[in-house]
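Quick heads-up: structures coming right below.
Rule-based calculations on the coordinates, nothing more; no lab input. Because the structure is a prediction, the values reported are computed rather than measured. Cβ atoms are built from the backbone, for glycine too; each structure is taken alone.
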Structure I
């Protein structure tokens, strides 16, 4: 009689996931140890390029999406309970600051940067560029991995607050114009309802999400060995695992901080 549950397969996958998570932690530890090397000009240049690609180039799309999200929230709340400035302000804080801002920004960064980083590093490995760096005495962990981890983490942290500001204040300014209500009334609700604790939790989420995205993307890019067909596989795995872990840690942080 065949068993329905393959215990051996589940055990192997569980052990593999634990070992992979351990590799992620080692990569994070190495990045923290190597932070002083960011003072080296070439490493700092790679860092700036990563911040530009991941952060600055995504601002336009994030700003538009943030504004639209805020308008949608205001419209839906107004349709359900009527126009209530205090309730709208609180719901914007609950949705945008506590949850949607960090999560949506992380998803957009994953879509833009995860496959790009995994593909770039994988291509460099196939083209033996890692070996050339080693021959010249350059540590690839310092020159390639460190600035990408720090750059993505900084970018996610910054663009999250940019998204939240555009989503809340931009949408409130637009709704004030459409519904002919005083703008100061909306802003006073935000300033009185928004607490430092909620800002700190949002900052924690964005920082954790940035670290997760960068480490997973770099890790799977470095796993590429000899075939060009491994590159799209590495990019796909980097995206799916990044999504899984940001949702996982989002739930964990939310449960710990708001229950």
Structure II
């Protein structure tokens, strides 16, 4: 058995022991859970809603499908999926229970209670059997996972043959000038918003830094393929501020 005790990973721009990252990420989202949805609208000027709708457009949910939405937080993707599918089932899994609690408070959660499960769990060790789901989604969450490749491997394991992976994540703008402008906004405005709206500057400083540490589109595409997914491809959103990656378990 290998000894992982000495391995390190990044937490924003800081280098920390791998064993500490999950706890730190949990702390971030526990801190911001009650204001998470409000901050998403403020930070993105509401554009995150368009990105999530674009995710559903490409995914094209079908009636009867079973979704696992990892790092699903307050249920944005699950609610959209069930609305598009008409009938089906969604399991929302998140490392941070307060995020799930906020999701259960939403009106959509009560209306769709029979089609929803809320599970506390780790993306790197999913508490589900092999070949359990038709669709696996993770939206703005995989960059917070200690080992993203392990999360992708787990996604492949729990998907049924013919199942589909879709990842929505912040990415890199393939234009240096536009990237610099976006960085100025991200590092100067978003942490201040976090302080004013959520009373937590440090958590949003981490979230901005974590975006910069995440692999670019082509590198992440290679990780999707390394997990075993076929017909893997990606689509940039808003010039690459965000990106959708898709793959199939065939």
> Which of the displayed structures (I, II) returns the greatest value of relative contact order in percent (Cα under 8 Å, 6 or more apart) on calculation?
Replying inline: I
>> Say we calculate distance in nm of label points 7 Å out along Cα→Cβ at positions 48 and 136 for every structure; which of I, II gives the highest result?
In response: II
> Once mean count of other Cβ atoms within 10 Å over residues 64-71 is calculated for every structure in I, II, which label goes with the largest value?
Replying inline: II
> One of I, II was used to calculate P(r) over Cα pairs in 5 Å bins from 0, in percent, giving 1, 6, 12, 14, 15, 13, 11, 9, 7, 6, 4, 2, 1, 0, 0; which?
Replying inline: I
> Hey, helix-only ellipticity at 222 nm (-39500 (n - 2.57) for each DSSP H run of 4 or more, over all residues; to 500) derived from one of I, II reads -26500; which structure?
Replying inline: I
>> Quick check: 1.2 is what I get for distance in nm of label points 7 Å out along Cα→Cβ at positions 40 and 56, calculated from one of I, II. Which structure matches?
In response: II
